[in-house]
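Each reported figure results from applying straightforward, stated rules to the coordinates on display, with no laboratory input. Here the structure is a predicted model, which is why all the values come from computation and not from measurement. Cβ atoms are built from the backbone, for glycine too; each structure is taken alone.
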Structure I
Amino acid sequence: MKHRLMIVLLMAALALPIGMTQARQEPVTIEFWHTYNEVSPENEMLVNTLIPMFEAAHPDIKVKSVPFPYDEFRQTMLTSLAGGEGPDLARLDIIWSPEFAKLGVLEALDEIMPDFQDLADRVFPGPLSTNLYEGHYYGLPLDTNTRIFWWNSTLYEAAGIEGPPATIDDLKAQCEPIKALGDDKYVFSDGGTYGWAVLPWVWSFGGSITDPEITTASGYVNGEATVAAYEFLAEMVNSGCFSPSFLGGGLGTEGFFTDVFASVLEGPWWFPLAEAQYPDFEIHTALMPAGSGGSISVVGGENIALFKGAETEAALEFLRFTQSEEYQLKMSEVGQLTVLTALIETDYFQNHPYYGTFLEQLETAQARTPHPAWTQMEEVLTEAGQLILRGEASAQEALDFAAEEIDALLAQ
């Protein structure tokens, strides 16, 4: 998108719509930025199958796939946009959509796409809602997902445990037999205290981060149920039941597949990974163990958004392609759960070996707080969680302070 802001101003002066400056002599190239790992099945499907399929049907458009590491993507986007550069289209984590819409860098699709409502009516309402900001839609859902409970049958059988826990109390009771297998065995593991990891526990305990209207955190993030969830996590980590990787570092994915972790919460993208790297591993999944608040996991997924100054006409053609059944089915094959309601009734999903548990979990899963300040709010939660798990503050103390900081963010 280099120099396109100047082009947009020129075209505005000439009263010419974007994409119609002159007859195209050569194919227009659009950039699609995303966070698919370069060696992942998702990226291979995008680059080797779907983009060539689109380009064959649209010989006047070329699509340049630009991958970024997830942890660097948001800041890279902000820096590029501040310098007048950026993508035509981007795959945004659903938690970033309100922030980028507030910055004024996204096009409101419901204002520029005559067929927007037709596309919107085809997708799940929950993922669609994450694109809504101040009365307009600044994207469309691209994929959705949630985390479910994966359990290691080798460790469970060795410990004499018959199956996965139905409740959080059941999971806690499984700690002793798992630890009897060795101090280097853990009943559960996760990678930190950020929202994606901690919120399923908070919600399942009956807690929350803010009130439903997202106006205050006081009485919610430091409320009784949320405090109890953090106290539980601290107890489990400090007793050696949960992996110390909650504090950062340690074993990653391989810990589950090499019989170190008896269970994890993970998404559908793990299935293609397991098939490729651990083909002999026997996979078992279940719902998130329930607490007093129920069995509640976290909604994930990404939206596709169009940026101002883009090659609008060409970019919208590719955006429409991502909403097609053809595209959605292909990406579902590599762990990207479809957002199209009609596809759920197809034989592919009805007879799928593992999507059923995810679809069931999605019935109760919740989205992270849809607010432009969510990234800053999550930083507050992450730090509070680290203080609690390291024993540097009680859960009540750390969350009282977190409530004050989040309230200040909400008041801005």
Structure II
Amino acid sequence: MASWPLVARTCRVPGRGRAQEIPLALMMLVISVFISYVDRGNLSIAAPLLKTELGLSASRMGILLSSFFWGYTACLFVCGWFVDRCDVNRVLALGFLLWSLATAATGLVHGFLMLLVARLLLGIGESVTFPCYSKILAQRLPEDQRGFANGAIIAGMKLGPAVGTLAGGILMAHFGWRLVFIGIGMASLLWLPAWIKWKPRGVVAADRDAFMPSVRDILRQRTFWINSAAAFCSAFPLYFTVTWLPLYLAHEQHLSMPNMVKTAAAYYTIDAAAALGAGWVTDFYIRRGKSVSVVRKTAMAVGWIIAALGFFGCSFAGSHSYFGWLIVTGIGLGIGNSGIWAFTQTLAGPQAAGRWAGLKNGFSNISGVICPVLTGFTVDWTGHFQLSIAITAAICVLAAVLWVCGIGEVRQVEWGAAREGFSRPTPQQA
């Protein structure tokens, strides 16, 4: 499989005695996911201000936080078809335009219902991101370079809340949440001309006359359902930290707004660094001939068990110990999340990566609908975060079991036999 075409200056990543060239096309993907997570996480940062301004209960705030995932999850089930059949670069650009405008509109609307609509539109726009990323990486990168590329995208995803929490929290404290939403949404549009210039070349839509695995073909794969279930469990703790971490720090640990944003930003930064490091390490061992299955599954086992321990610690932590447990949680989630999309890209292969990623992400992001609401009602019921965090820790353990024991050998599905039942993996390593 061909590597990335060079489109501009490159940064160099050490590996096997040679330079790994990572072009600006990958950097543009990282920036886009960074912006998307700033946009989707801004409401969590503004939550304490919104609760006061609109008089929202924790459960009603949970519904507002969850609404993003209604449009996001619903569209994931169909956007993979467009990613596989249409120009993936255009699909990503159109989605980016929609979610940037929705972010700006959030600062203009008034009332609970209009905020709900703006969040729905934000979710619809952002639904194209990971199916597009998976299609591009599956077509343009070999197996031993996907770990770092996916780790870089996950790091960008985690740095979004880090920078958004720190900068957004400070700006909201000085200028109010509305101006911050408008400013971020409009400034984000600068990404579009840069994408047009540096988008990856050679990523093509599928030949309409060639065999393309249908939705039915994908849904008949046992591996797809295990992959989706494992991704659901992996997404649940991610969305807990994205939607509720600021309120946990403010409510449970009694941090002021400035201290809360600094603590949350530190957590997201550690999470991002762990994802980037884990991606590089997995590529390192795969290039040296280690089994893809062993390397990928080991990273998942280590990451999700560490994350579970961190969450259990946070559920009982006091003011003197919570930050240490947050660091443990961030390291675990970074390692665990770094390889999720590498599994998808390998199992689906270039011809089905967009559709598989969209469907899998649709099922897995049901956790984004459930987690904010479940946490909100649990906090209303108990008055604390202990139970909701303990539930999240248990789901991390389940994620480790599914990634390691549920998925067989990590290699591409043999699509030629897909119509004959549950197809087998190809005999050659992806």
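Figure out for me which of the structures I, II the number -25500 belongs to, where helix-only ellipticity at 222 nm (-39500 (n - 2.57) for each DSSP H run of 4 or more, over all residues; to 500) was derived from the coordinates. Of the structures listed, the value fits II. When distance in nm of label points 7 Å out along Cα→Cβ at positions 65 and 225 is compared over structures I, II, which one is greatest? Top value of distance in nm of label points 7 Å out along Cα→Cβ at positions 65 and 225 goes to structure I. Using the calculated result 3.3 for distance in nm of label points 7 Å out along Cα→Cβ at positions 81 and 161, pick out the matching structure from I, II. Checking each candidate, the match is II.
When mean count of other Cβ atoms within 10 Å over residues 57-64 is calculated for each of the structures I, II, the largest result comes from II.
When FRET efficiency 1/(1 + (r/R0)^6) of positions 153 and 393 (r between Cβ atoms, R0 = 25 Å, to 0.05) is calculated, the result is 0.05; to which of the structures I, II does this value belong? All intermediate terms of the calculation are to be shown ahead of the outcome.
Values: I: 0.05; II: 0.45.
Among I, II, the structure yielding 0.05 for FRET efficiency 1/(1 + (r/R0)^6) of positions 153 and 393 (r between Cβ atoms, R0 = 25 Å, to 0.05) is I.
Determine which structure produced the value 15.1 for mean count of other Cβ atoms within 10 Å over residues 193-200, calculated from the coordinates; the candidates are I, II. The read-out comes from structure II. Out of I, II, choose the structure whose coordinates give P(r) over Cα pairs in 10 Å bins from 0, in percent, for residues 49-216 alone equal to 9, 31, 35, 18, 7, 1 when calculated. It traces back to II.
Could you figure out which one of I, II the value 33, 24, 21 for semi-axes √(5λ) of the Cα gyration tensor in Å was computed from? The value was obtained from structure II.
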